[in-house]
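Peer 1: The structures considered in this document are given below.
Every number in this text was worked out from the coordinates using simple rules, so none of it is lab data. Here the structure is a predicted model, which means the values were calculated and not measured. Cβ atoms are built from the backbone, for glycine too; each structure is taken alone.
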Structure 1
Amino acid sequence: MRKFGRIFAIGLAVVTASALTGTAAHANPTTKAVPTPALGGHVTIFDPSMPVEQIQAKLDATWTKQVDNEMGTDRYAFYFKPGTYGTDAKPLQFKVGYYTEISGLGASPNDVVINGKVEVYNRCLADGGTSNCLALVNFWRTLSNLSIKVNSTGQADCRNGTNFWAVSQAVSLRRLNVTGGNFSLMDYCSAGPQYASGGFIADSQFPTVINGSQQQWLTRNSKVDSWSNAVWNQVFSGVQGAPDESVFPGTPYTTLATTPVSREKPYLFVDANGRWNVRVPSAQTNSSGATWANGLTPGRTLPLSDFYLAKPSDPEWLIQANLLLGKNLLLTPGSYDISQGLNVIWPNQVVLGTGHATLTAVNGSTPIKVADVPGAIIAGVTIDAGTKESKTLLQVGSKLGLGISSPANPTTLSDVYFRVGGPHIGKTDTALEVNSDNVLVDHTWVWRADHGVEGFTGGDTERWKTNTGRYGAVINGDNVTATGLFVEHFQKYNTVWNGNGGTTVLYQNELPYDPPTQADWMNGKVEGYAGYKVGDKVRTHRLYGAGVYVFNQNNPSIHTENGFEVPNRPGVRLHHIMTVNLSAGTIDHVVNGVGGPASDSNPAGQPVFITDYPTP
């Protein structure tokens, strides 16, 4: 009762504060015009009545600021109200930089049309922009809920007829309808090599997709007219028009006719009366194709008044108090220091980040904890480790086994990204810990930084001792599904899966670059830690389309015994797995002493594939 009394008192204070500030006030029913919500100074809302030149200038200025701002703190969101932007003669063509979200505000992607292009090019990092051109660090950007009518008017011949999207991790494409040209996941027009390293498409319709140099990619619940090429690991799940996987490993396609469990990310939209809402899609099982192809995406609509609109300047207690009261939470763009942790305790509660809102752990906190409840959703949030070690950065459920969960209404993490280091020194034992049953992880990048601006004087050797993260993702719950699980560079197991009934659709891992010696990279008497470990007691597990890569930059003589380590049981099955040596170090075997080695004795970049383990 004391606890309830304290919560009630906090709630009363919040209601009072909200009434004074207007953050939770409803619009006067006699007001004809619906006011624009207070989404912060780094949110720009475009209207189709605005001149194309004005929109173009704003987007160009932000791209110029963000194109090289890889470790900066600025965050931006640009929203387009329903309508058409750009004309055949005067298209809207713009590029997207770091920490930038571009989204339409329609109920359907067809409600917002960009006549032009929305693009990401290679970054050319040497010789005045003429060499060392690549996309390997084009991270942290979002494009969603709109249509692109590809228009190349005024662009160079090489870029004619194609929208370029040359990216790597922590980049999502959701709810898109692309017509009128091709869509390329690499930039083959900039000078120099054009490497790219991973990404994610969901709930979309595309014409011809040029994969090119993309090393790994997941396309889920979509439609494509055609797909060209693959490098190491191209996975299609519930995709109409997906290529045939029977050519594997000649062309490394992995194709599932349906997605076992899926739920699309919540999205903002403005209805016909100008009211702002958030659509929360329902979960699906064994599904394929886009959710909006035949009408409104199935789910529930929440008025924006059901959300507390948080700003980085808000005190943490005020954000937490609103969560305790049962409010949903919308994090406006910016960086938030979290010293106590935000607790999501109610079923179906939604935390939606905009513009790559970032929560940084302070004093060893866990920035977000989700209770053992069904249907909670965390989406569009980046979580940074702080300089004092955190036990976890995101914890879903407890380890007590007393939680309530629902297979039909899984707690869901969508576009949730983790960083241990990069902009500053970071420390955590485990980045993501999932203890609840029936959880869906839909696209995450769990990253212990291999580079950044930490200011180390000893380079990568010092990073190994100072920028510490032992485990990337630890899955203890049963019936957990991961679609698009990217985990990199942790100092022990990158992923440990202890729960039964787990399924992963696309797994990508790079082992840590920076162990100084073999002695620093030992698991007891075993050389190194597998990139993907299924617990010894697990009875059932499925893994589709997975790769573990090695680049022992500090010490090329280091060995890792196995890329994958799993119990030998009939219920544990791996489909289309591989290891590869990027240029230094050795993975002796692909899985459990089978396959390999991936080493300097093979040409760099030459993968070692296993079609099925165990062999049927």
Structure 2
Amino acid sequence: MDRPAFANVDIIPLEEVATLDALFGARVARSGDAVAYREYDPQKGAWQDHTWAQMNAEVARWQAAMERDGLQPGDRVAVMLPNGTAWVKFDQAALGLGLVVVPLYTSDRPDNVAYVVRDSGAKLLLFDSVDQWQALSGIKDQFKDVVWLLCLRPFKGEAEDPRLVAVSDWLPDGAGPTKHLPTDPDALATIVYTSGTTGRPKGVMLSHRNILSNAAACLKTMEVTMQDLMLSFLPLSHTFERTVGYYLPIMSGTPVAYARSVQQLSEDFRLVRPTLIITVPRIFERVYAAIRQKLSQSPALRRKLFELAVDIGCARFEHAQGRGPLHPMNFLWPVLKRLVADKVLDRLGGRVRAAICGGAALSPEISRLFIGLGLPVLQGYGLTEASPVVTTNRLENNVPASVGLPLPGVEVRLGEKNALLVRGPNVMLGYWNNKEATRAILSDDGWLNTGDTARFDEAGRVYITGRLKDIIVLSTGEKVPPVDMEAAILRDCLFEQVMVFGEGRPYLCVLAVLNPDHWRQLACEVGLNPDSETDLRSRTVEEIVLRRIARQVKDFPGYAQIRRAAVFLEAWTVENGMLTPTMKVRRAKVLEQYQDIVATLYKGH
């Protein structure tokens, strides 16, 4: 059973605010002098705190500029910034004037940016730097509805486009009080374009109520207070980070620090020392791979000590959850914690009391390791169309193999072919300018078809079992879940990226991007030239790779074994079109790119 609420008197109740900008205004009124955000200032070479009142004054300046330039309620405005206080100021200013915010990924391809800006009819586009503009300038003619092209950082010289202006020149010196024009909670607040692995993205329309209800429901599953500190590193254009890492902290009064970059994330963890993090499996996968690599080169005694710490830690976790007996070797935990667990968790700052993980499935093996070392990993499930959180585990009721229980106020059930259906105040209004796509996924009585298959246990916990469209059907008629197999293969640190395929074929194959360092080490061990493309594509390497893959997928059925493999060193990225902005593999694009190699893998069959 969910608790009705936690005893955080600083939480702003949902019934007190109707819109997202009203939530921000209520927080300013309650906690004006408290720290809202922490951000690194490269000019000063130091972290700077920003109070709610200071942020509010800046929001008013942005609003004054937007009103001066004739933006009207309902107009769409696009933002393409890295995480930071400027993102928040722009978003809150726009929401308070009844504008509709359209977030874009900073790493998105120009053609995709052009499509989103054009499809949404955005009248303003805010981006970070002139370098970003240079990448977009080739498609500027497609921005026919855009009145202002705003560059956050100052630039030298004359603008090549009359619409292009630096934010410092665009903002007025001062402004009056912040405005909060919208009052309808069901009004459109944002259009978030989902980055599908095939086809053009669809614009998910989310209302103020959709997002507010989702943040409020999340706060009923876990206590979050003003004494906590979050570190924000997932893009704010990702609805998971935006709802749980941005709007939820406003509701709870929790300060947020913005990481400088992915490259500096490890250092930022140690400097900021957050208590809560919102993350995706890839972060844990990277740390896990690094730990395993280091252990593989360590003495046997150290490896055994590490495994003992994880085993005892997991036993302690199961006992605390009421699912297991007290481990007879629990008395060793204080020593193992100091020698093993603390050294790993210090990489995350040493204060993280919970990690909320979503966006994709986290493998049980990786989850077990971190939970065993004393980091509560709470896996959940959601999608942009649900604002986005649908289910989550709780600290006191955590079954890592599941994605937890539904949020309070959110209904789930199984539909045809065990499709997971969701209904609640968090479910989207529909797709922007796409009634046909809306009808295909959203029923007249409000049930959203997630496209994922699931099962429930006797306690009502949800387990995601696959994806309706991602199931591979072999020519033998057998069905294979590629995502599950790929997650298993990626537990081997040799592999950076993998894609399993074989639709309509007699057997499965895999395309894999190898970790350059691990490839070099492997090549030297077996007497191959790590710089030779011929050696990389040799049958010897393929056989080694297949053996390592076989070890990872041994628990899958016999028909689900990988028969052939092709390996590469060039990573799949957003820039080369192989990944979506949310880092999902564009399967059709990868197969197209390597169609000649794929043909050789099935030659003779």
Structure 3
Amino acid sequence: MESKLELLKITAPFNILPEDVLIEIATLLQEEYYPKEKSLYQQNTTKLKGIDIIAEGEFESFFYDTDQNKRNLEILKRGQTFGGISVLLNKRKALKTIIAKKETKVYHLHRKEFKSLCAAYEEFFHYFTADFGKKMLDEEFAHFYRKPASFEESYIAADQFFSRKIEGIAYKELVTANQNTPIFEVAKKMSQNKVSCLFVEDDDKKIIGFVTDIILRDKVIAGQRHSEDPIINVTDNNIITIKKEAYIYEAVLMMFRTKTRYILIEESQGNFLGFLSRNRLLSEQAQSPLLFIQSVKLANSSIELKSKWQKVPNIVSQLLGRGVHAEIVNEVITTIADTISLKVIEEVFSEIGPAPAKFVYIVLGSEGRKEQTLKTDQDNAIIYEDKANEQRELVRKYFLEFATRVSDKLNDIGFVYCTGDFMAKNPKWTHSLSHWKRNYKAWIDDALPESAIKFSTFFDCRAIYGHTPIMDELREFVDNELKKPTEKFFVYMAKNALQYEAPLTFFKNIRTFTQDKKEVFDIKRAMTPIVDLVRVYALQNRIFQKENTGERLKALKEMGIFSETQFNELMQSYYYLMGLRLRKQAQQMIENKAEAQNIIDIESLTKIEQATIKEIFKTITNFQDGIRIKFTGNLL
């Protein structure tokens, strides 16, 4: 009895309980012995009857990976416990595999008594949730704890392959020519319409065949046929049609059976809506984001691009379900968004003609950092080369018209207008290179709070189209200016990084506000302090080539600004929150058919997620204290 009581007094969190309670607990403990190398619990399989307090010997705690290697190994010794997190947060299933590494004696407390203590003493309960939160910040622990993707998540694309109909796909419009049209006229028409396949009609407008780039190469150029011959002489007559109500898999099977690469979509007898290529049809259904991005590049209109963007939440859900790191998911979203923007830019050029000067189209904010989420608005600007006075107004007028058209099309696709008006269509953010240099210099020299905000926004910028040496010259200019900033500049940048606080109360609970009768918090605002404080250190150390928060953190660690521990804490904290944010947004869009939001209902989070987030908010608060002292010399 006395030895049990002494052990409880040195075992967290029992050591915070009153002594009379410990005496009562000691009477409930059951003594158990395990021989060396005894396997006691299997991860996520063995159901625990309660918790073990190690009195003598030791436990080896680990996950098995798919090759049965021991991962995230820990040694638990006298005065440590196992089972608390499993009982409270993992439906009694052992969190990790446990082996007795020596002859081991434990005292076992039944789960009913354990849960009674948790209910009676809040601090006792929070010890286990906080401990789990800390473990979830360890990348390896979080990886092996994470459940495998559900069947539904892994096979969304495959399921759509068998359930979606042809009419739900954006197909290409038909480009046609009469059978007697000379070959060179057909080639010219294909070039003008930017198509690789043209359909051939007879004199009654009935489609009788098609020609492709490959046919023209093989039969005309390689065959040395005269370019004024009628197109009917080289036409492929293997015409395959399918009803718009047919399923996608039927179309693919038909194309493979008939060995054709193109299929006509029939609305009614002899009336065709358009056509699909086999490559396009397969890329539509491919689970690989890389193939999906290729299908975005093949899109021919804003309507088609809008349809592509609407599919992105499913891709995000699948990637996260398979355990893909949030940093990579961000990059996939950003790449898709960049590809859409480039297609829109090209479309606008075709409408208003080529640019009258060299320029770069830049994106800002989260897209500039390659950290785009599913709730996204436009943040962009234009920098063009300096021109002679007589051309200046003409050039400016063109780029404002260009920017407005691009912005309007992006808004229609789903990238809504920026509420802060940080867009190239705003005359303030479309200017010559010399004007932009003056902007940056003024923001640095002013050292005012509002200037610090603008500088932060435009520091996170990236060129996605145009003459990149313009951007290089601007970065070099800013780099030189940052070598001689006033002290106030970094003070205000630091204060800007401190304006958002982690939503954590004095009692270490998540601070919420009420919305629609629910207790919620803004996860974007919760993440902002990490972005801001990493940006301040990147600015001070003039790190320009690293664009996203993770890359900046790695560079700062390599420079010795952050220790390995600090780096890991910030990386795990930031990307855990990012993964949660993306998962919730995809869920809102897919399951609720609602717009993506950054507001999260606290009740929608598991106890595990809540515990992890609390630990992350503590980490953020500690780092903010550090930046407050370093740059302002004041902890308050």
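Peer 1: Name the one structure among 1, 2, 3 that log10 I(q)/I(0) by the Debye sum over Cα atoms at q = 0.08, 0.11 Å⁻¹ of -0.60, -1.16 was derived from.
Peer 2: The value was obtained from structure 2.
Peer 1: Ranked on FRET efficiency 1/(1 + (r/R0)^6) of positions 47 and 215 (r between Cβ atoms, R0 = 35 Å, to 0.05), which label among 1, 2, 3 comes first with the largest value?
Peer 2: Sorting by FRET efficiency 1/(1 + (r/R0)^6) of positions 47 and 215 (r between Cβ atoms, R0 = 35 Å, to 0.05) in descending order puts 2 first.
Peer 1: With distance in nm of label points 7 Å out along Cα→Cβ at positions 39 and 583 coming out at 2.9, pick the structure among 1, 2, 3 it was computed from.
Peer 2: 3
Peer 1: Thinking of 1, 2, 3, which structure, once helix-only ellipticity at 222 nm (-39500 (n - 2.57) for each DSSP H run of 4 or more, over all residues; to 500) is computed, gives back -9500?
Peer 2: Derived from 2, not from the others.
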